[in-house]
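Where a number appears in this text, it was derived from the coordinates with a stated rule and is not lab data. Source: prediction; values computed, not measured. Cβ atoms are built from the backbone, for glycine too; each structure is taken alone.
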Structure P
Amino acid sequence: MRVIISGKVTQQDIDDADMLAGIVPTSYVTNGKSTPPASQLPTDVMPICPKLPDAGERQRDWTMCLNADALIVAGGNDHLVQCARRFNLPVYEV
């Protein structure tokens, strides 16, 4: 499953997401502010538009949720979590 990574997600967080929420990544999606732990899995970066810093990040949250199957978030991101829940994506919060 394509998994959005937000915050400082560790390999332990990914292992816990598998065990507790059934989230098993086959690829990652990020907005460029977060990076997944070292892995051979493909990562799609969807950067935030520099001309729209605040609105651009919110817009990117929606875009990432449209292109993913689950979310793992560390450190909180209320808007991204809300978007993911709107699309009924499994969410694992650290």
Structure Q
Amino acid sequence: MRTRDIILLGIGTIAILVFIGIMFDYYLKTQETQIIKKNVYYDSLLLDEQILLKKKDSLIQLEGNQIKNKLGNHEYRLKKIEKVIENMEKK
């Protein structure tokens, strides 16, 4: 082999190694991008679920308050009836 062939072979080898390095770097960057996309997607799903849970919690709290108000009204009515019964028994 001549010197020229050896030089061309060396340059070719270096070019192939540089190309492999560039492609590996590109692969790593695309993998990072894929991971970021997945994280953003799952974060948005979690935020949507959190918003739905907050709405459900607020509805449950409203229903709970309504139930407490109804119980309070019934207790008041029961006490009123008990007083009427006591007054009737005393007479």
Where is percent of Cα pairs over 21 Å apart largest, in which of P, Q? Q
Who wins on FRET efficiency 1/(1 + (r/R0)^6) of positions 8 and 40 (r between Cβ atoms, R0 = 25 Å, to 0.05) among P, Q, i.e. which is largest? P
Which structure, out of P, Q, was distance in nm of label points 7 Å out along Cα→Cβ at positions 56 and 80 derived from, given a value of 3.8? Q
Say we calculate FRET efficiency 1/(1 + (r/R0)^6) of positions 32 and 48 (r between Cβ atoms, R0 = 30 Å, to 0.05) for every structure; which of P, Q gives the highest result? P
helix-only ellipticity at 222 nm (-39500 (n - 2.57) for each DSSP H run of 4 or more, over all residues; to 500) from the coordinates reads -11000; which among P, Q: P
Figure out for me which of the structures P, Q the number 13.0, 40 belongs to, where Rg and Dmax of the Cα atoms in Å, for residues 16-63 alone was derived from the coordinates. P
Given a value of 10.0 for mean count of other Cβ atoms within 10 Å over residues 24-31, point me to the structure among P, Q it was derived from. Q
